[in-house]
Structure I
């Protein structure tokens with residue numbers, strides 16, 4: 001309906017056992033709404049040369065797989081999940097649990113998927129845990145890569161007669177024991193398993209197994225290292241003895257590779273560092289020569305659970321990889337470099353349709369070894385390149401698709417690496433655009449609580465790094481107040497917005513456009529707290545100031561007129577609102593043109609208030625014409641086009657055509673699920689409308 005001028009400001013737009021996972025079962029989005037079976041998340045496929053592990057206790061209601069990095073915990077969990085999927089389990093949820101935030105976000109999406117209703121974080125967690133505890137449906141939830149018990153306190157479901165939980169973690173805390181949980185240790189390969197793994201890599205060249213036992217001993221039977229060695233042996237057609245000789249030579253020169261000798265790894269970390277350096281060196285020698293290494297360095301700061309294939313063609317990454325070359329590298333060259341890394345078992349690569357969002361996987365230990373082998377200054381450059389690349393591929397229209405979920409996870413991984421450096425490379429004279437984008441992204445797909453918490457933390461960091469008066473700090477505080485209010489804390493949002501107004505007025509001046517935006521935000525929160533009359537008067541003052549400072553035809557001035565018209569309608573003056581919107585439409589057509597999105601929005605508002613005034617037939621007629629124009633200008637799948645279709649279905653129903661309304665909402669629901677995702681707030685609203693009009697049609701019969 002109406003458009004709120006309280007816009008977001010600042011920056012937006014500005015495990016593996018014998019190798020890395022190759023691909024995965026993409027099962028996000030198979031269920032529609034509350035239908036079952038529900039498939040949520042992506043279960044990794046088994047690694048190449050995978051070895052079965054004889055582990056007792058896997059059939060318990062809650063299994064905690066504990067072991068060092070590279071031991072194969074994720075692979076064991078994936079085997080359990082794939083077995084459950086093949087058995088037809090009702091709900092299968094694979095949750096990347098690297099942080100508490102990730103788990104809560106997943107539960108919010110899962111609650112909307114199963115229950116069909118969007119919920120706030122705490123409510124979503126309670127709903128999911130309650131549903132799992134009481135349902136008669138079979139289910140399996142996997143929480144993969146939990147950092148510590150504290151990260152998932154209160155988030156681990158209890159096993160039931162029909163449901164099971166699998167947790168993977170490196171943390172060997174005694175807290176995991178008790179409450180009916182089965183703690184299963186996932187350790188190193190046995191000598192027989194390591195020998196079998198290398199034998200599978202060299203199945204067609206058994207002569208190359210000469211010296212296998214001594215090599216296994218040097219690799220300390222770490223599954224990840226054995227897998228990397230196997231790929232190297234197979235690709236190079238090299239014997240185990242020759243590999244061992246090169247391994248020991250590289251190990252002796254390891255101190256030369258590290259920029260800081262004090263950070264030299266020991267034990268199994270050293271084994272991974274040596275096998276990694278050998279494999280990435282070989283990959284870098286392959287055509288296109290010299291690209292695999294730099295690409296690996298950028299991938300090392302992203303999310304190990306899945307990196308979008310689209311990132312390989314991002315302009316900032318292409319520019320970085322072209323540094324020092326005579327000509328610009330092409331996207332195909334970057335993809336070929338990724339294939340070199342995959343052949344050496346350094347990354348998993350799966351570009352099949354449906355897998356692009358998480359088509360690149362890198363083991364966390366490999367990432368760490370990569371980061372430790374570069375200087376802090378170079379790592380800072382790679383962090384900025386990764387952030388620039390993510391910003392370059394981030395869609396302008398947000399959705400709850402796997403792609404945008406993965407972008408947020410990758411952004412948080414980059415932020416995590418950046419915060420461990422001094423100075424933080426994402427903060428210079430101002431904050432990196434990606435920092436703003438992440439918060440807006442979470443909020444735009446309905447996860448307003450997550451957006452609120454993220455921006456509150458970002459605000460604190462901006463104050464420390466840039467200072468309280470920096471424009472970016474003020475913008476972040478404004479956005480933090482916005483999402484605080486959107487999360488339901490109107491009073492808190494009002495207090496924070498008033499504080500921002502004081503500082504923006506002092507730093508930027510009372511007439512600065514950003515100051516006027518914050519004044520507009522304050523009106524919104526006052527209205528939601530019940531101050532109707534005072535809000536309209538303040539909006540009129542803001543309009544007068546915008547006309548004086550920006551001019552009567554400035555887009556912000558026109559937005560103020562939009563808000564005043566909407567306020568009149570909400571206050572009960574429907575005909576006054578309709579007259580205001582008609583006048584605004586005329587001016588937007590004159591200033592912006594007939595096809596400008598703002599003009600099309602004004603036409604939508606005129607149609608809606610025409611319907612509210614009692615002219616339902618007129619609203620239907622206006623929306624029918626608007627639908628044609630929005631489809632032509634924005635495209636049939638644009639969210640605003642889908643809004644027009646939804647509004648058209650609504651007014652058809654209000655006009656007495658319940659069957660037409662139901663058909664319209666069903667069609668919109670199907671397209672919103674496809675375009676925006678099944679968990680998007682607009683999709684959830686469409687689902688509710690379908691249920692409502694189904695009842696209306698039944699009662700009409």
Structure II
């Protein structure tokens with residue numbers, strides 16, 4: 001395939017403008033080497049990666065699978081759905097250059113952008129991808145001066161030995177404006193919602209006019225509820241554009257002609273909750289997505305995940321029975337060894353394990369597991385203590401009153417845990433790979449309270465904006481209603497609070513909080529510029545950037561502030577954040593009557609059947625539903641609680657075990673229930 005280059009004029013226009021402006025998972029069965037077909041003659045196979053985040057050691061397996069499928073007769077296309085330039089020390093050290101080198105070694109053909117591609121600023125992004133031997137497609141990234149896409153919005157792939165034509169287009173989440181450093185998006189705009197859907201429909205029309213038999217969307221949107229535009233939304237708003245006939249395509253026809261290869265939420269899925277043709281591989285080469293297309297019928301034949309890691313965890317070992325490419329492996333080993341040598345210096349040790357996880361709910365008990373995006377952690381305490389220590393001890397030119405100085409780190413900036421033992425520079429860079437600098441914001445107490453109210457609005461669900469703190473104690477009532485404004489913050493996807501209902505600042509450095517007082521808030525430049533939910537920081541006060549990176553400040557704190565040892569005083573969180581629930585969230589859950597739980601087999605032949613099989617009473621807040629176990633013939637709608645019976649299910653009785661949770665309580669004995677529902681097919 002020949003690379004279709006980015007318009008030189010567009011690059012120069014964008015460069016001039018920029019210079020002037022100076023963590024939901026669906027079950028998905030995976031296949032292994034043993035399950036691959038013996039012969040792929042007459043097949044075109046698309047191999048998908050997404051959210052690689054600097055896992056350079058996985059590219060050898062992408063190249064190895066490509067080699068093997070080509071030996072078996074396939075025409076292979078390599079694609080990526082975004083977030084490859086950032087996420088580990090191995091790509092952060094060289095600003096994404098290593099990722100481009102590895103993708104070139106593999107022979108990637110078509111890619112789109114993720115939000116973390118913008119972590120180094122848009123001008124550097126354009127220059128870096130200019131060295132990539134692959135087509136870049138993204139239709140909703142617009143040059144604000146030229147009023148046209150920065151990269152090509154779509155690309156038509158024509159088969160090497162067949163008449164097959166596949167149209168590709170790409171979309172990046174509009175959430176990028178708050179998930180990447182806001183200043184890095186100067187000179188460009190990311191379209192969302194209706195504007196993005198309209199751009200996608202235009203791409204589909206143009207690709208079909210060029211003769212595309214199949215449409216593939218490379219999407220960095222995700223399927224989490226807290227993002228503004230999910231891949232579900234894109235599919236719903238574009239599926240009607242596929243097909244040139246006057247009649248809409250049936251669901252089966254759509255699945256054979258249109259598919260979204262998704263990213264962003266690190267989901268492992270081969271299809272959507274309602275059988276939408278959406279696939280995502282997880283993160284860091286947990287799997288490779290495989291789409292098999294028959295060149296004769298010119299239809300998508302099947303899609304599946306090729307499992308690379310022993311478990312669907314990004315920390316699990318790679319399987320021993322997967323194909324590898326020796327040359328690509330050696331290139332990856334070279335880059336990794338070079339970075340390891342550079343950052344192998346020991347800066348100290350820790351006597352305790354430091355929690356850098358996102359936070360979750362236990363699969364066994366359903367209870368909350370604290371992480372940096374849903375509660376206070378010992379690692380969050382150390383990081384914010386480091387920020388505060390540096391400014392108070394080393395920031396000679398910064399005039400701050402220690403009693404009125406606090407520090408905040410957003411949970412999304414904490415990228416990994418640190419295990420008990422030696423701490424090296426590489427450990428700190430893995431923890432803080434973005435190169436953020438430490439800033440001091442002088443802000444009124446009322447604005448500080450607004451920022452904390454907005455940053456904790458999603459509790460008990462995770463949020464990258466959840467604050468880790470030093471110098472103040474707060475209480476969050478996660479059951480209280482978040483009183484959102486009618487319009488989002490300017491240039492943001494988040495809604496600020498109209499009133500303060502959830503957060504109380506109990507004290508600042510042991511003294512009463514005063515909303516009319518001015519406080520010095522030490523944080524990273526991502527938050528200072530209004531990243532995540534922190535628009536209140538950007539819109540008020542005086543901001544001073546120290547120029548020191550978060551990685552450097554944390555390393556100096558361990559070496560000097562703690563004399564090289566993280567001790568038992570950090571074994572547990574310090575109790576700076578207390579999460580409570582003042583509302584009674586008790587709920588009663590039961591299965592409905594047998595009559596309502598009976599489905600006739602004949603009704604399942606044409607389409608799947610939803611069954612009102614769960615009754616809930618007594619809940620005062622939003623409910624969520626989750627399938628814990630049970631028949632693969634049954635699934636649960638996580639929002640409505642309706643059970644879906646897969647079409648084609650034969651006569652018999654099928655069981656599903658459910659968890660029903662009322663959001664907003666720290667007492668899960670009252671706030672959630674489990675039950676088993678039996679569905680009878682007659």
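Where a number appears in this text, it was derived from the coordinates with a stated rule and is not lab data. This is a predicted model, so every value here is computed, not measured. Cβ atoms are built from the backbone, for glycine too; each structure is taken alone.
Name the one structure among I, II that FRET efficiency 1/(1 + (r/R0)^6) of positions 287 and 503 (r between Cβ atoms, R0 = 41 Å, to 0.05) of 0.55 was derived from. Could you put the intermediate results ahead of the total?
Details: I: 0.15; II: 0.55.
Attributed to the structure labelled II.
Sorting I, II by mean projected area of the Cα convex hull in nm² from high to low puts I first, with the largest value. As an exercise: Rg and Dmax of the Cα atoms in Å, for residues 135-550 alone, calculated from one structure in I, II, equals 26.1, 88. Which structure is it? Considering all the candidates, the number was obtained from I. Distance in nm of label points 7 Å out along Cα→Cβ at positions 223 and 247 was computed and gave 3.0; which structure, I, II, did it come from? Answer by label: II.
One of I, II was used to calculate helix-only ellipticity at 222 nm (-39500 (n - 2.57) for each DSSP H run of 4 or more, over all residues; to 500), giving -6500; which? Write out the running numbers ahead of the final one.
Details: I: -19000; II: -6500.
This figure was derived from II.
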